[in-house]
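FYI, it's all coordinate maths here, none of it is from the lab. Bear in mind the structure is a predicted one, so any value in this text is a computation, not a measurement. Cβ atoms are built from the backbone, for glycine too; each structure is taken alone.
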Structure 1
């Protein structure tokens, strides 16, 4: 049986804070903590048992959390020659692709909101105005993001 990863109190606190933040975004507590652990841990690749023991989760909670994170593309696993274990790691290296995917989804959301707005009754003026502003803002953000990304990249060179 592998041992838990030794974490400092500061690292434990960071895992908890990030876990709570992820929960507020709708993720389950175990999923939130596994994601946080793989970001905070001094080791970037952890086995199932290391995750389970470090976070003091049940086998099923650990398994469900890891499977969900694998399915949603937040984690990946590797194997090592001569070792049958899977080592899980955060897919933080693909953050740019994930951001681009989220941003490209924005236009789709604006389209759906626009459809909703078109079928709304005319007597809900304030509601319709707010929904229209949301659509306008999403479309504005979507149009500005390439410029923002380009400016960010230029600031780093």
Structure 2
């Protein structure tokens, strides 16, 4: 057998083995935080605190670079609010577009709650903007509700 044939045979045997040895199982990720760009830090921060029960962990304001940032937490959920000079509301960007048009990127984030009825009552009392009504998810058979923050960002609450 020629040396070229031997090299080809060895290559054909080692290539699949080398490929499989590089493949590894990844551990499942855990949610860390969600970042939301807001138009008015004070309005949004107050809303997330009063409506969803978040507390401010820390904040950074850098007028020179044109941004404000706040990290908030409620239980294991962390949210980073970011106000950036020059941010445009999606409604402004879409005002001349056909109904139903969307801006690419962030659409919504969800949270599970064990006391769903209390949350719905609290959100109603807080006059949170509801996006539709409470519905039952056909897959999990759990109730869910979408609300909007002051900038129109959607937050979906799922019954645990």
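Consider the structures 1, 2: one of them gives 83, 48, 40 for Cα extents along the principal axes in Å as calculated from the coordinates. Say which.
Numbers: 1: 65, 42, 31; 2: 83, 48, 40.
This value belongs to structure 2.
Could you tell me which structure in 1, 2 was used to calculate percent of Cα pairs over 12 Å apart, for residues 67-122 alone as 75?
The structure behind it is 1.
Could you figure out which one of 1, 2 the value 21.9 for mean count of other Cβ atoms within 10 Å over residues 27-34 was computed from? Show your work: numbers first, answer last.
Numbers: 1: 21.9; 2: 8.9.
It must be structure 1, since only it matches.
Quick one: mean count of other Cβ atoms within 10 Å over residues 59-66 came out at 17.4 when computed from one of 1, 2, so which one is it?
1
Supply the structure label, taken from 1, 2, corresponding to FRET efficiency 1/(1 + (r/R0)^6) of positions 51 and 139 (r between Cβ atoms, R0 = 30 Å, to 0.05) with the calculated value 0.15.
Checking each candidate, the match is 1.
Tell me which structure, out of 1, 2, gives -9000 once helix-only ellipticity at 222 nm (-39500 (n - 2.57) for each DSSP H run of 4 or more, over all residues; to 500) is calculated.
2
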